[in-house]
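I've put the structures underneath this note.
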Structure 1
Amino acid sequence: MYKFFYIFFLISCLTILSIYSQSEIPDSGVVIRSYKIDPVTMSSYETELDTSFETVFRYNPIEYQSFSNTFLGNSGQAAITNDFFNRKNNKAFFFSNALEMYMYNPFNISHFNTFKPFSEIKYLSSGNRDNSEQIISFLHTQNVNQDINIGLFYDLIASKGMYLDQNISANRINLYGSYIKDNYSFYSSLHYNGHKAQENGGLYDVPGFVYQEADALNYRMNLEDADSRYKNLNFFFTQKLNLSEIVNDSIIKTRLEKFSFYHTLNYDRRNRTYTDDISSIDSLNYYQDQFYLISDVFDSAFYQNLSNRFDLSLKLINESQDLRVYMKHEFKKFSFAHPNFVSYDMEGVMVDTVIRAYANDTYNDISLGGQLIGRMKTWSYTLDGQLFLTGYNIGDILTEANFVKSFPGKGEVSLNGKISSLNPSYFLNQYGSAHFVWDNDFRKTESTQIALCYSNAQKISARISVSLFNDFVFLDTLALPSQLEQELMVVGFFLDKTFKWGPFHHKHELLLQKSTHDAISLPLVSYANRSWLQGSLFQDNLKFQIGGELYYFTEYYGDAFMAATGSFYRQNDNKIGNYPFIKGFLNIKIKRLRASIQYTNALAGLIDANYFMAYRYPNFNSSLKFGLAWTFYD
């Protein structure tokens, strides 16, 4: 309660300070543009920079990407979206799939071009000394001159969690730069993603928790001395050279970009380690196997990829069509520590033991691809195909087609289709560790995916998606890789609509999904509603939002989490869901300062504590959260 008054006092002081001392620089007067890199074409495209206060205070970073998620309870913990069609899976290093929603990469960060330096500082906090969560983020970008831009992103997540052995520390750093002048341009970025976590294995007694038989820190967890470490280093550089010609007419000279040459260099390095100390007299039996025959465990998996891609582009039909061909080379290295059973002679007696050994494999993957990108009046399209000729992915095929029909001033309709035949991840075929050992020879997974999307100026968007798989690979109820013999289909419908009635706003998100096999388990219905009253005071110097949020999903067998591999897997023991998550909030904005107070999981303690978003991992109890964000244009 005292913290609430401190927060309220701080906001009040900042409000007075900002109203009377901060000169306003209107957003409309600031020339700043943001860009992202398309992972298919390696070209830049313009995006919107969001400086509103409607979305800035999504407390957990995963909430920016999906309103419905499976995660382990506190910010920074392993998470995957429940929207199956938007899951971010790294097909080479599956150990990082549960962290992909947090990670910076060359295709989800923004590049900028601005006439004035731009900075944003954000601070979010909740809890007390025993269960505090803090998120700090910093963004700065500026142009060195009209052609060169540089910048820095930094995020820190530090969360102790509300339950035993749940501490998280995550650091994300991104340095980036761009150069655009005449016929030459490049975009470059350097990323570091670090993640340290205590792994508690989830609740030992789920029913006891649901009926609130003890305080939060008194519940027994399955693991009490386990940790994981994940590190990712990525360097990305893409450049473009236009080979143009000058066309003279009677009035002006026109530059036509007939040919363009692209080169993309990408280095990606990933490493995950897992340690624990499980006594031989342990009564929980969290792991079925302990292959090293000792209690101390150190597992390690490593992956690196150095790729070069070369594109040649030809402009057709007055530059409205872009025909490309490209070649890509990838040097891949996979390694992992695994138990090795050996025998040795000790004074004439053969002794069997287990030692740690390392498996290493390297591959040179060469692929060829082609693209056709074009626009005709209100239609645009992209066709892409890629075939792997050598390496681990030899014989893999990826094809994609995307068609967009625009209705100027009204909206657009898009149709996307993908067909692929891909080898499963190397580590799903081969892996060894203290608790898991497997050696598989899985067939290629064949998939066909179709998505029909619609959006308009009235803030409504909808999507119908269908995915069909043959030989789908998943982690079964023993957390082991398994391949389905039968066909698998997933169907989904997503609807997002915002209503405005005077000062009242309502945002509704609905997700319906169904899978034909329990290899993929999804809630049938996920729904979120955000309703608020928006207004202003002090001659529009102070803007505010006050309202609440509701999130709900139907009961289903939510995935469990395997600490040793950092992966979600299937379970058929207990269902989660059918619990209303309710949050109240107050947001204020004074010129370029934004502040927020939130009260989350408001029903905790009033009804049964069935607030799980992953099996055995409860969400936070009710808590008060506070946030500040400040932007600077100079």
Structure 2
Amino acid sequence: MGQTLTYKILQKHLVEGELKAGSEIAIKIDQTLTQDATGTMAFLQFESMNIPKVNAELSVSYVDHNMLQDGFENADDHKYLQSAAAKYGVYFSRAGNGICHQVHLERFGLPGKTLLGSDSHTCTGGGIGMIAIGAGGLDVALAMAGRPFYLTCPKVLNVKLSGKLQGWVSAKDVILTLLQKLTTKGNVGWIVEYSGDGVKTLSVPERATITNMGAELGVTTSVFPSDEVTLKFLKAQARDKGWVSLAADDSAVYDKVIEMDLSKIIPMVAKPHSPDNVVCVKDIAGLKVDQVMIGSCTNSSYRDLRIVGGLLKGRRINKDVSVGLAPGSRQVLEMISSDGTLADVIASGARVLESACGFCIGLGQAPRTNAVSVRTNNRNFEGRSGTKSAGIYLVSPETAAVCAIKGEFIDPREAGLSYPKVDEPKSFYIDDGMIIPPADGGKAEIYRGPNIGEPPRLHALPNDLAGEILLKVGDKITTDHIMPAGSRLKYRSNIPKYAEFVFEGIDPAFSKRALETKKKGRAVFIAAGASYGQGSSREHAAICPAFLGVAAVMAKSFERIHAANLVNFGIIPLIFANEADYETINVGGEIKISGVKKAIESGSDVIIETGGKKITLKYNLSDRQRKIIIAGGALV
């Protein structure tokens, strides 16, 4: 029996366990990436390990998220990250060099390598044939230290592509179509592997768009083969020496196969407030548009912005629409500057934004009240844009540009415009002057501004737990719900301050009530529905609740990265054995768990007592994770 591409790469990097779906394995990590929103804490955690130098083949620290320097905090953290990179042997991509996933694809990613990043969209690297996985900052810090990364051995879903995309249809429509089919729930423990004759019709930037939004599916990662298209891209980046040909064996057997004919895909849109709320663009034709934002790690490549520039050339954006465009990297910005695309964008009336995450994470460009905001990024969670009443619609660059011109949704195939022809360049603009290579000797002095704190030290799991339910939430609670992004992110290295905003958008008083409960020596519990912890890999959604005294989250199901983060910081991710029991949990209810330590040690179910009844909860924890929970976290 032949191997899948996924298992070929995992096998090469396997250091513990066996490739048996559902079992825990550990793999060697070749490359790591961090970004400033999550990387600051990751480096603080790495420092606490007292290791003189990073032990991965390659580690890169990017500054791309908190670029809005409103106050001293972000600038101080940037300086801290630069000094830490110099001391510990890490490449440092300066503010302005671009979004981590775009830059890593351009300048560092290589087929067949493993990449672990403290950002959920690290899976973008699958577009170049990597096993690229998003994780919490502590897991990345451990990988930087040379430790293996533990994960559940995945099942593999083969998406077999045939045909070729038609004009006005792009890679974004492919992944939106898949999200419509698979949704954001129920895909934990899978890797999506693309194959088929349709693969060769997609460029690396198009493949990367598809793997990028695999994060929204909730899968571990997604991966494309490495072929002549990959080689062409690496040659254009002057990095073809690292190319290898990679594909699944012809006789490979998959756990599930889905066939997609690219020629039958049409322009799609994800409506508010979830990436899987997908319909055809023509289904909402005529809906007036207030704002169009083009960019993010999903759709800010040279290919994407050339398409947009070609559509805006010689035209003005609609008078009622505000348009912003953010190139994904300095390389992209330089190229659209030199070929005239940028001039066409400016002449149209669009605003040119920084090469950063920016609007995607709510840092700037918040839309007006009740606005319809059309965006090319990957998430449209309620309030993530900075305006809770706004509706965010996720589309391709083609659809976004047409909305900007027309002022309303229209199927771009019916807009009466000519589709721009864009060829992949034979060579990209290359200037790595904004990437500072590792310093020699580790003699750099670490800079610490007043906002820099330390990772919280937690306590071992007691024999018994007693406390109360302080919050009950529904399905699809995201890490943005738990720990708001936007301007609040500037407190990411100051846990006591950042913890003041836990569940701010759901229950503004939660943080205060939790601290009061903690001071009384009582545990805090949270009840939740399905897919708890969707979205960002932001480990602060575990660190800050742990700081507030949260001992356990009881949910119908958890998303992969967040569940791992909860374990790393000593919070027990408990699953209702009977989902109907969720309905019986009430806010303010007393909770008692006798012998919780003994239950976790033995691997037996956890029984809680509340409201005069007993409820059984299970957990999906390996022996290693149970030991972490008992210790009170991975950093104790």
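So here's what we get for this one:
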quantity: Which of 1, 2 yields 26.3, 99 [Rg and Dmax of the Cα atoms in Å, calculated]; calculated: 1
quantity: Parent structure of the calculated result 12.8, 40, given that Rg and Dmax of the Cα atoms in Å, for residues 470-581 alone is the read-out and 1, 2 the choices; calculated: 2
quantity: Answer label among 1, 2 for the case where relative contact order in percent (Cα under 8 Å, 6 or more apart), calculated from the coordinates, equals 15; calculated: 2
quantity: Computed -1500 for helix-only ellipticity at 222 nm (-39500 (n - 2.57) for each DSSP H run of 4 or more, over all residues; to 500) - originating structure among 1, 2; calculated: 1
quantity: For FRET efficiency 1/(1 + (r/R0)^6) of positions 38 and 78 (r between Cβ atoms, R0 = 25 Å, to 0.05) computed as 0.95, the structure of 1, 2 it came from; calculated: 2
quantity: At a computed 1.5 (distance in nm of label points 7 Å out along Cα→Cβ at positions 70 and 438), which of 1, 2; calculated: 1
quantity: For mean count of other Cβ atoms within 10 Å over residues 398-405 computed as 16.4, the structure of 1, 2 it came from; calculated: 1
quantity: Structure with the greatest value (metric FRET efficiency 1/(1 + (r/R0)^6) of positions 62 and 606 (r between Cβ atoms, R0 = 35 Å, to 0.05), set 1, 2); calculated: 1
quantity: Highest-scoring label, criterion being Kirkwood radius over Cα pairs in Å, for residues 238-421 alone, among 1, 2; calculated: 1
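Where a number appears in this text, it was derived from the coordinates with a stated rule and is not lab data. All figures in this text were calculated on a predicted structure; none of them were measured in a lab. Cβ atoms are built from the backbone, for glycine too; each structure is taken alone.
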